[in-house]
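Pasting the structures in now, so scroll down.
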Structure P
Amino acid sequence: MTIEETIKELMIKKSGSVNKFAQSCGLPTSTIATMFKRGINNTNINTIMKICSYLQISTDELSNGRIVYLKDIEQPNELNVLIEGLTTDEKKDVKAYIDFIISRRDSQ
């Protein structure tokens, strides 16, 4: 199955038909038809972004020929992002503080 066929199936699953999907996205049905005829790689990026947004799939992954739902992509955890910027000693201090908080909680 081609990526275009997979996208078409997802559109039908989401909206009942390709035409209804196009209406829901605010895209002309002719744009969708042209995408299926010419292929995803020859489609305007704005069209791809609208389709991906409505289907909740990753544009990055689609550009690599894969369908990956956004909910399945691990989002960076704010705490992890903060910790990545710390020195080794600072990370040890954070770990000690977390251990302290947990021990206080457990003793209550």
Structure Q
Amino acid sequence: MTKAEVLKAIRDAEENARKIIAKSELEATDIITKARLSATEIIQSGKANSESASQGIISEARGVAEKEAKKVTKGGESSINSIHDQSRNNRKKAVKIILDAFRSN
């Protein structure tokens, strides 16, 4: 092999190496882009799942709170009715006591 052939082989090998490096860099950029896109999709999916789960929890809590509010309301209405009934009886007694006091004077 002559000196010129050796130099040409070296130049060809260097050119081949440059092409391989350029192709590798392009592939690396493509891989990074795909990875970023995938990460973004995963994050968005996670947010959507989180929102959905949160809405479910809120809805469930709202239902429980409404049931509890109905119980409290029923209990309060019962207490109010009881107070009204007692006050009617007490009014009758109070009127009788006042009238008896006026009559005795």
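Values for this structure:
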{"item": "When Rg/Rh (Cα atoms, Kirkwood Rh) is computed for each of P, Q, the largest belongs to", "result": "Q"}
{"item": "Per mean count of other Cβ atoms within 10 Å over residues 57-64, the highest-valued of structures P, Q", "result": "P"}
{"item": "Which of P, Q yields -20500 [helix-only ellipticity at 222 nm (-39500 (n - 2.57) for each DSSP H run of 4 or more, over all residues; to 500), calculated]", "result": "P"}
{"item": "Mean count of other Cβ atoms within 10 Å over residues 33-40 from the coordinates reads 14.4; which among P, Q", "result": "P"}
{"item": "Structure responsible for 1.00, with FRET efficiency 1/(1 + (r/R0)^6) of positions 9 and 41 (r between Cβ atoms, R0 = 35 Å, to 0.05) calculated and labels P, Q on offer", "result": "P"}
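Read-outs: derived from the displayed coordinates by stated rules, not from any lab. Model, not experiment: these values are computed from the prediction. Cβ atoms are built from the backbone, for glycine too; each structure is taken alone.
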